[in-house]
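The following blocks contain the structures, represented as structure tokens.
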Structure P
Amino acid sequence: MKKIIIYIAFLAIGLTSCFEDEIPVAPYPRGDEQIATVDLTSKYIYQVYFNFEKGQTMKSNLYDVWDLAFQCYGDDFYVLLNGAKFMEAADMGPVDFASLTSQDNATFRYDSTNLVFEEFAIGKWWSESSEGMAISKNHVYIVNRGRDVDNGKQGTFKVQFLGFEDGHYNVRFAKLQSTTYKEIKVPRNENFNFIMLSLSDEGEVLELEPAKDDWDIVYTKYIAFLPFEGGLLPYSVTGILINHTHVVAARDSGNVFKDISFEMIDDYQFSNQPDIIGHDWKWFDLESESYLARPDKNFLIRDGKGFYWKFHIIEYYNQMGDRGYPQMEFKKL
């Protein structure tokens, strides 16, 4: 929303009225256009978190180091899959954990990039919650961990969320064919949107995201969906997701980047949909057999402090000719 100069008028009862001077908005520097390059590498193996105010990458990690993301904000307790690995999960109901060793009758689902977490693969695993506690439905989920950065399969596991209490998620997990299991506590840290868990070895809790108020967008692989034969076909893309708890964004393909100004803000429809920026800021040119940036795709961001930014991708290759190094031009409005 535009900052508004507020006129405060006081009406004096009597023959005269007087008006105070305008209260100006404190000026802030807009600066010039800036350029930043994000290092995804040619195999797109990293998730890279970027902050516009600081003009830099805040954190990055190999996308295959985690499996599950545990919600740390709001009143819910959702657990999401790592879409960068093309993970999927099947809810097998309240079955005996040790006895479940087969995928028979499993119906697998993928997570989306919308915010309807209840419809995601794991969904609402708890039956009721109150005062920082969640009681489990005791469902067991078969989890396909997808593929690592070298395209190797990471195996199939079974996972059960035992509940939430004392600030921790309690999680049981094992390889699908195993009759023994491991348990781990995942802390809920309100400084972050999500805390991640790796199911490798003994399990590992990971703080991979920057603090929730310290990043705006993340470059990553994720799952998108295409209409196909009356349903939706999942496929892997590399694009940009926004920090949906602190950032809203809008798209603009009708104006030239340099012409977009603060005065135009009210013309845009902003959304916190995570994939509103998406992946179509690049395209594959069949003639040259290479990806090309689409600088005509402009994007606007309102950050957590209320400042507006515009940006677009102007290059997709580094100076060595390697793809996967998107170059971003951005400016505060």
Structure Q
Amino acid sequence: MMSRQRTTSFLVAAVSIASMVGGATAAVGSTGQGDRSPKNCGVLFDDFQYKSPTDADLAAHGWNARSEMGGPGVPGSAWPASNVSFVRTGGQTVAQLRATTNGTVAGTTNAELRRTTMNLRNGTYATRVRYADKPATGPDGDHINETAFAIGPTKFDYDPIYSELDFTEYLPNGGWGETGPINYQTSWHTFREDPWDARTAENHQNRSLDGWHTYVTQVGNGHVRYYIDGKLTADHTVDQDGNTVLPRQDMSMNWNLWFIDLDAHQGSATSEYREQVDWAYYAKNETVSPAQADARVQKYRKHDTSYQDTMINTGKCENYQPPEH
């Protein structure tokens, strides 16, 4: 297991999301085929058929593009909302994240697409993401991190209910002292910011993930299981101290693209990296296989359903909320 500092991981983003929870409500899709049955507690699906980061439907469906400064990554670098766009590729509209750098802090930008409500915990998360091993323009070699993850807020060092699941953190050029390409799955129990100390379970793969891949994470029955294109790549239960790494509070689902540092930039020309997200799916309190997740997404598309939220949080489907701490 590696020990790597991530500058509060995705903490700044999680705190920002938490501050929006009270004012954001997710609309419920009214078209297409429902996915609720007695065995589960509803689903969230989004095909990301939007026009721009300011599209009213994007906000109504519970998403936004990050715009505030902060970690992770290069201190002082920007996160402009305009670095998230929606483009056509392969006959589909997809979300596109772009990150740029010329090797200076002022010339560095990152991107994040995030859920503005925290109501995800146990169940199955799935997303189809396109990573790139090389920049779209400019010199290659930067320590870029391409990600998909779920995260909740933290209130203090070693917060006992801190919850984060990194479905995939892909470093095509390496970073944190490692040579790329390398991909991580990390399940968190807690951490301390300074001096850095993380309590996690972690796996990694030293291989390229250039192109489109489907990432599925199952949470339940004491396990967090991670799949890439249907193949099990990690099965986590506890951290290095024997503490659970299953989420203990609600989280949001997010994607971001950011520079770990500027040490590897070549020259002064600007490099632009891109990450694309085809769709997102979450089945609450239900274990869904990668093949089932893909089949459900294809069913939504067959019925022209681009968005649906049927999740319930009452009765047997209510998420336990820990007391204030």
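Each value in this text was obtained by applying a stated rule to the coordinates, not by laboratory testing. Every value quoted in this text rests on a predicted model; they were computed, and no experiment measured them. Cβ atoms are built from the backbone, for glycine too; each structure is taken alone.
Looking just at mean count of other Cβ atoms within 10 Å over residues 118-125, which of the labels P, Q belongs to the structure with the highest value? If you can, show how the numbers build up before the last one.
Numbers: P: 17.9; Q: 22.2.
Max of mean count of other Cβ atoms within 10 Å over residues 118-125: Q.
Quick check: 35 is what I get for percent of Cα pairs over 28 Å apart, calculated from one of P, Q. Which structure matches?
Q
Any idea which of P, Q comes out highest on relative contact order in percent (Cα under 8 Å, 6 or more apart)?
Top value of relative contact order in percent (Cα under 8 Å, 6 or more apart), among P, Q, belongs to structure Q.
One of P, Q was used to calculate helix-only ellipticity at 222 nm (-39500 (n - 2.57) for each DSSP H run of 4 or more, over all residues; to 500), giving 0; which?
P
To which of P, Q does the computed value 4.3 (distance in nm of label points 7 Å out along Cα→Cβ at positions 190 and 270) belong? Please report the intermediate quantities before stating the final value.
Working: P: 2.4; Q: 4.3.
Comparing all candidates, it corresponds to Q.
For structures P, Q, which has the highest computed value of mean count of other Cβ atoms within 10 Å over residues 182-189?
Across P, Q, mean count of other Cβ atoms within 10 Å over residues 182-189 peaks for Q.
Starting from the value 30, 17, 13: which structure in P, Q was semi-axes √(5λ) of the Cα gyration tensor in Å, for residues 198-277 alone calculated from?
Value 30, 17, 13 for semi-axes √(5λ) of the Cα gyration tensor in Å, for residues 198-277 alone corresponds to Q out of P, Q.
Thinking only about mean count of other Cβ atoms within 10 Å over residues 110-117, which of P, Q has the largest value?
Going through P, Q one by one, mean count of other Cβ atoms within 10 Å over residues 110-117 peaks for structure Q.
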